[in-house]
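Below you'll find a set of structures to go through.
Derivation of every value follows stated rules applied to the coordinates shown; laboratory data play no part. Computed from a predicted model, the values in this text were never measured in an experiment. Cβ atoms are built from the backbone, for glycine too; each structure is taken alone.
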Structure I
Amino acid sequence: MILSLMILIVCTALPVLLANAGLQGLLPLVLAMILIKAWLVVDRFMELRHAPRHWRWAVQAWAPMVVLAVIVAGGW
């Protein structure tokens, strides 16, 4: 649980630090962090890792959709 929390903190703080440093070209890294954070929140903190698969996949599907929307909108 502590490791999950530490990963969430890093995945939250690192994009802010990169943006403040002017390193805007690392969008793929930020998008990957979105997927990692979504997986951790759904599986660890919402405790859906023991839920039926269809519920778990339905809740986890939003993050890849957001990443895809950013890519399609030209944010990459």
Structure II
Amino acid sequence: MSVRQVERKTQERVVELFQARGYECAGNWDQRVGTSHIDVDYLQQKIQSRVYDVRQYWPRLKQRREDSVLAP
């Protein structure tokens, strides 16, 4: 079994674990263009849908986006 296959199996187990606790899976973004560790637009929509004030979280989200773009 290749490292990629082992990693995929691990990711599937983690998804199952979170789904069992009521979290929603956003799907497999493996082939998605512009994939990064944090999808700020998607996260911002989720925060707004839960009636949180995005302005409270925006500075941290912006910093994380910059960090993930600069990460090797």
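Can you tell which of I, II yields 2.8 when distance in nm of label points 7 Å out along Cα→Cβ at positions 20 and 60 is derived from it? Here the read-out was taken from II. Once Kirkwood radius over Cα pairs in Å is computed for every structure in I, II, the highest value turns out to be that of II.
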